[in-house]
Structure I
Amino acid sequence: MRTAVTVFSREGCHLCERVIETLNSLRSRYDLEVRVVDIDDDPGLHDKYWLNVPVVQLNGKDVFDARDMGGEASHAVILERLLGSHGSAPVSA
């Protein structure tokens, strides 16, 4: 079953680009449906997320944002752990 992943982003956000690249690299392994939403296109989303982009939702729930980046573990490791903890298993080749 596909896992819906939404990344709330904005143009020129380098952290957003890194997260999107990471999720796209994991897309086939975890059968992800990655959708990118530019918060600047929606005033409500802008007000909600502008301080924390990139924000990642898994199946409609916020699970990761900019505050999770730059720590001990890389964002790629954190995202892969989140996918596993939300029921996304690697797809067998």
Structure II
Amino acid sequence: MSHHSISRGERVRTTIDIPQHLWERVKAAIKNREMKSQNAFIIQALEVYLEQLEEAWIDEEFARMKNDEKHKAVNLQMVEEFAHSDWEAFQSNEKKS
């Protein structure tokens, strides 16, 4: 996971409305982890959550490709087109060993 520095980039000021019990958990997490600020905690939490969403989206796209007949055909065509050069590279590597 790559976390961006919270000091980078332009800032946007906004207001959020969250349930009290969630806010108490945020404050406890900040205190227990010696976070710099509530703002830093929320930014880090948003970054982590958004990265998880993006990774899930990528996984879904790969899952769709697995069942996509057009993708399978293109992949098979590429394998066939590169089979000869792959074999040559393998043989060349075997001679070096």
> Upon calculation of helix-only ellipticity at 222 nm (-39500 (n - 2.57) for each DSSP H run of 4 or more, over all residues; to 500) from the atomic coordinates, which of the structures I, II produces -26000?
Replying inline: II
>> Suppose semi-axes √(5λ) of the Cα gyration tensor in Å works out to 49, 19, 13; of I, II, which structure was it derived from?
In response: II
>> Tell me which structure, out of I, II, gives 0.8 once distance in nm of label points 7 Å out along Cα→Cβ at positions 23 and 79 is calculated.
In response: I
> Which structure, out of I, II, was relative contact order in percent (Cα under 8 Å, 6 or more apart) calculated from, if the result is 24?
Replying inline: II
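Each reported figure results from applying straightforward, stated rules to the coordinates on display, with no laboratory input. Computed from a predicted structure; not experimentally measured. Cβ atoms are built from the backbone, for glycine too; each structure is taken alone.
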